[in-house]
Structure 1
Amino acid sequence: MTLRCATSNPGKLREFTRTAERFGWQVEPVHGIPPCEEDGATFLENARKKAQYYSSRVPGLVFAEDSGLEVTALGGAPGVYSARFAGEGATDADNNRLLIERLAGTGDRSARYVAQIVLADTGRIVGEFEGHVSGLIVDEPRGANGFGYDPHFFYEPFGCTFGEAPLERKMDVSHRTRALEAMFESLNARR
C-alpha cells in the first residue's frame, strides 16, 4: 500500500520511509504542488492545514506532519518556529546558536521533541497522531548525525545526544517515529 506524504525535508522523508516499510507501507512524497503556508499557532494546526491542503489536490490518503522542539525554560519555544527560530532562511547552526544564547544562565534544560501527524482524504481529516520524546539541552553540540537540534538534544536512555546516536537508533525512539507508528497501526487495523 502507498501513502502520500507532504514533505520535502529529506531527513523527515528518510524516517517516514523507514517506519512505513516496517508496517508494510510505502511512502511517496507529494510533488508539483505549491507549498502550503504554515501559519498555525500549534504543531497540530499546521499539520491539519497541510493535510487538508495537499489531500484536496491529490488522490488517496495523504499525511502531513509538523514537529519541533519545545524547551521548558523558554515557555515552549522554539515550538512551531523550530525550523526558523533564528529567522526565515536560518540554518540549523543559526537556530542552535540562538537556542543556546537564550538558555544562558538557566538551570532547567528540559525539552521535548513533539510531532503531530494528520491523515486526510480528499480534504477531510481521518486521523490525528502525536509522538514526543523528552531530553535535555546541552550547551556544546555533540555528534554530526541527525539534523536540526539533534547535536544539542541529550537523550538520557542513550547517554548521548541524538547527534551522537546512530541514525537507526535515534529513529527507533524519535517523536516522528512514535507518531508514525500510531498512524500505521491505525491504518493496518482498518485493513
Structure 2
Amino acid sequence: MEIINMEFESEIEDLEKQIIDYPNKEDLVVFYGSSSFRLWESLHNDMKPLNVINLGFGGSSFSWCIYYFDRLFTKIKPKHIVIYVGDNDLANGIPPEKVVKKFQMLANLIRTAFPNVPMDFITIKPSPIRTYLLPEIKLTNNLIRKELMGIKKASLINVFDSMLNENGVARPELYLEDELHMNEKGYKIWKGVVRKHFGI
C-alpha cells in the first residue's frame, strides 16, 4: 500500500461529510472511483431520476479505492454501485494482469459487504495523452469483462468504443486541454451510455 496521501485524506473527509449530510440515503446509486467521476459535475442531473451520490476522488487508483472502501461504505447502504478506476494504475506502470488482481480485490470487498447489490464497471477510457497505453487499456478492459462474467449481478458499461475516432484513437474533441480529463462533450457520451445501461 502506498504511503498515506494527505491530499486524498482531505478529499475523503469531504466525501464523508457529503455522505452524512446527504438528504436522501434511500435507493442510492453510488459512483465510486477516480477523477473521471469526481469531475462529472452534472452527474446528478444527467442520471435523473436515479438518486446518485458521487464518491469520486481525484488521481485515485484501485489501491486507494480498496484502502478507503470500508471507511466510506460503512456509512451508506447502496442500491447499486458503479465503479470507474484503473486509468491511473496503468499510467503508473502497473501491468494489466496486476490491475485485474486489484479489481478482484475491490470486487470481493463489494460482494462481501453487499452480496446482492448490482455492481457495474465503466470501461477504462482512452485519452489522447495516453494513446501509448491503448493496448494495455484494451487488454485490461477485456480481462475485467471476463472477471465480471463470473460475478453475480455484475456487468460492464462500455464507454470505450464510443470515445474512439475512425483511426481507433481517442477523439480529442471530447477532452480538456490536458488531453486526459473530459469536457462536456465527453460526459455527454458517458451520460448516454450509462442512462441506456440503466434503462432510463
Structure 3
Amino acid sequence: MSNEELVAFLRKNVIPVVCVVVSIAIGATLYYRSDVLPDAEKVLAQRTQQGELLAANIEDANQPPSLKEQHAAIVASNEAINNRLVRVGQLAENLQYFYQLESATGAKLTPVQIPVPVPDKKAPKTFYTPVGFTLSAQGDYAQLIDVLRRLEDGEHYCRVLTCNFRPVATDIRGGPMLMTISLQLLGTQ
C-alpha cells in the first residue's frame, strides 16, 4: 500500500480510524496507570472521610449548645464533683462532716475509726481515692435511718460497705438501737 492509498483510506474512514486510535490510547493509558488506581482509591476514601468529619463538626458547632457552652458545662460539673470530694490528708475536716451529721440527726455517734489504707502495688493509679471510715451511731430507728439517708445524699460521695443494726437492750421493744457502719468517702490527694 502506497502513501497515496493510505491517505485516501484515512480520508474515507476518518471516524473509524479516529475511534481506533482513541481506543488504543485509552487502553495504553489504562494499562500503564492500573497500578496507581488502588492508591488513588485509598486517597479518595481518606479525603472523603475527612470531608465528612469536617461537615459533621461544622454542623455540630452550629447547633445549640455550642462547643463553648458544652465546655463551660463540663468545667462547672467538674468543679461540682471536686467540691464533693474529701481530701485524704485533712482528717479534722473529714471528721467534722460526721459531727455535723450527729448534730443534724440527733443520733449519738461514737468515735469514728479511720483504718489506715494499705496501698496495693498492683492496683491501677487513679485520680480518686476511697477513704474508709467505721462508725457507730446510737438512737432510735428513725434517727439511724436519717443518718444513712444523709450519708447517701450528703455533700460527699459515699459508698456503704456494711451496715448492721441491733437493739441496745433486748428487753425493750422499740427502744434505742445501735448501728455499726463501714463506709468509704470518695476523696482525692
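Quick rundown of the values:
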| quantity | calculated |
| --- | --- |
| Entry that produces 5.7 once distance in nm of label points 7 Å out along Cα→Cβ at positions 47 and 87 is calculated, selected from 1, 2, 3 | 3 |
| Read-out helix-only ellipticity at 222 nm (-39500 (n - 2.57) for each DSSP H run of 4 or more, over all residues; to 500), computed value -13500, structure in 1, 2, 3 | 2 |
| At a computed 13.7 (Kirkwood radius over Cα pairs in Å, for residues 31-78 alone), which of 1, 2, 3 | 3 |
| For 1.1 (distance in nm of label points 7 Å out along Cα→Cβ at positions 127 and 159, calculated) the corresponding structure among 1, 2, 3 | 2 |
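None of the figures in this text is laboratory data; all of them are computed from the coordinates on show. Just so you know, these numbers come straight off a predicted model, no measurement behind them. Cβ atoms are built from the backbone, for glycine too; each structure is taken alone.
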